[in-house]
Structure 1
Amino acid sequence: METIHKIGRRKTAVARVYLSQGNGSITVNQRELNDYFPTATLQYKVKQPFSLTNSEESYDVKVNVYGGGITGQAEAVRLALSRAMCELDVEHRSVLKPEGLLTRDPRMVERKKYGQKKARKKFQFSKR
């Protein structure tokens, strides 16, 4: 099996995933998964495509991720891994799609408008 390359995005985070045959090691930006994503929730999000397809110990993953925050990065990695798993085996698609792992989340930060404090919040109004 050659290396499979896929891209996942979430908000402003972009994750490039390289999937190859191996023993289940996940490296994110030249660091271990547990070092880069410290909380159990984020680690679960990254490993979710593997746990749903019952292939936790089958593949080595090398990830380059940048932009956004840590949660957006974890979800970008999850999308890229899900896409890679679908390319490996078409049967995985029927497992991942109902869980919503193949859907790119389109929600982005709304831009700040002029004459306002933030996107929707206004400056304090004084009547007198």
Structure 2
Amino acid sequence: MVRMFLNGGGMKGGELHHLIAGAPFLGPATTLPIYRLHAVGDDHPALEHAGDGGAAIEGELYDIDLKTLRESLLPAEPPDLELGVVGLADGTDALGMRLRADCADLPELTDITAHRSWRAYKAAKTP
């Protein structure tokens, strides 16, 4: 089992949540304030390491078995994201999907860091 930080469609109520096959929910989680959050074509979020120019981003933490990660969740992730380590505000680390470095200049990226979460961004867009 691995701890996985989810901040997009894999969260409760998200279109990919069913892919984590009932993985235990460990609770809400927040990253260290070293990330930027982007909307990729308004389709999905992308977490990008930004160092001093970042913010704390909200998500959810799950305990996911490696088979579910390998066979279910990872194949559904967009090609602009990759599996990496995400630093959490409580001082621990977890796996999480991050923007690939070679995708940092994609024209469809919109910085949504000010919203601090994909859910807040989506809620702000709903009339």
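Among 1, 2, considering only percent of Cα pairs over 18 Å apart, which has the greatest calculated value?
Largest calculated value belongs to 1.
1, 2: which one has mean count of other Cβ atoms within 10 Å over residues 28-35, as calculated, at 18.8?
Checking each candidate, the match is 2.
Where does the value 15.2 come from, among 1, 2, when mean count of other Cβ atoms within 10 Å over residues 36-43 is the thing being computed? The partial results should precede the final answer.
Values: 1: 15.2; 2: 18.2.
It was calculated from structure 1.
If you work out FRET efficiency 1/(1 + (r/R0)^6) of positions 60 and 116 (r between Cβ atoms, R0 = 25 Å, to 0.05) for 1, 2, which one comes out largest? Mind dumping the intermediate values first?
Values: 1: 0.00; 2: 0.95.
Top value of FRET efficiency 1/(1 + (r/R0)^6) of positions 60 and 116 (r between Cβ atoms, R0 = 25 Å, to 0.05) goes to structure 2.
Suppose you compute helix-only ellipticity at 222 nm (-39500 (n - 2.57) for each DSSP H run of 4 or more, over all residues; to 500) for every structure in 1, 2: which one lands on -1500?
On the way: 1: -9500; 2: -1500.
Clearly, the read-out refers to 2.
Throughout, read-outs are computed from the coordinates displayed, never taken from laboratory work. Because the structure is predicted, anything quoted here is derived from the model rather than measured. Cβ atoms are built from the backbone, for glycine too; each structure is taken alone.
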